[in-house]
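Structures given as structure tokens follow.
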Structure P
């Protein structure tokens, strides 16, 4: 294992801890907390090149801002995809789009 791999494991662990905090916020329907925590995840992910995580966190932040109103995507739909993205080896925009599309499919189902 390389030093870079170790560092990325630490980053991914931190993102998992922050995702747990987001889950608690979503369960308690605290939109502002969810929005702030999603932004912290987005910033960390962007800094380390974890594009899918950053894009999903950005989308979660928008969903939290809209509060699940009519036509809005419920923030809870993003949580499982964020968990997947944190562990995903692919870091490109195509992976981001595929994960976001999977959320859209669930919203329309």
Structure Q
């Protein structure tokens, strides 16, 4: 089974002043995800800087059936690019999906 790790929507844009709780459906990987963890990197200029505590300070993802709901992403810096990595376990397999978020004014 080959499933792309990047979310189906591809890169998305978010206003620097917006606060958005993104969701990930794990159906393509399997059902009932567990052990969910999220890390957010600022990848502007090709450098990976962990900014999770700044842009997702609560960081308490929740799971309902095949849907992972992330804590709100906020306090982004306009012009920067972020990589949101969501790690989870399905049927004993540890998997990781990611989303690219471009911050705008």
Structure R
């Protein structure tokens, strides 16, 4: 994933940890002071929604059937879905710009 500012090409990858802790849709570039908007790829949305949906469905099924093994499977699905996002960024979305200029 390309974490550079689209306005001045300043590398914003160092800010990734602070952006993960305090998630905002719009940020300011520390170099050019330009307003940037987070650019989320549709595959990221789909992956997170699918993994959360499978987790919630399996957890609800485990609750109604009172099966402990299904709880374990639900949590494994949640862990796999969470781990798949960085893998998707590194393999598929290498050239995807994380930030676009805010309008």
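Taken together, the values in this text are just the output of simple stated rules run on the coordinates, not laboratory data. As the structure is a prediction and not an experimental result, all values here were calculated from the model. Cβ atoms are built from the backbone, for glycine too; each structure is taken alone.
Using distance in nm of label points 7 Å out along Cα→Cβ at positions 14 and 30 as the calculated read-out, with 2.8 as its value, let me know the right label among P, Q, R.
Source structure: Q.
When helix-only ellipticity at 222 nm (-39500 (n - 2.57) for each DSSP H run of 4 or more, over all residues; to 500) is calculated, the result is -26500; to which of the structures P, Q, R does this value belong?
Structure P accounts for this read-out.
For the read-out relative contact order in percent (Cα under 8 Å, 6 or more apart), a value of 38 was computed from one structure; give its label from P, Q, R.
Traced to structure Q.
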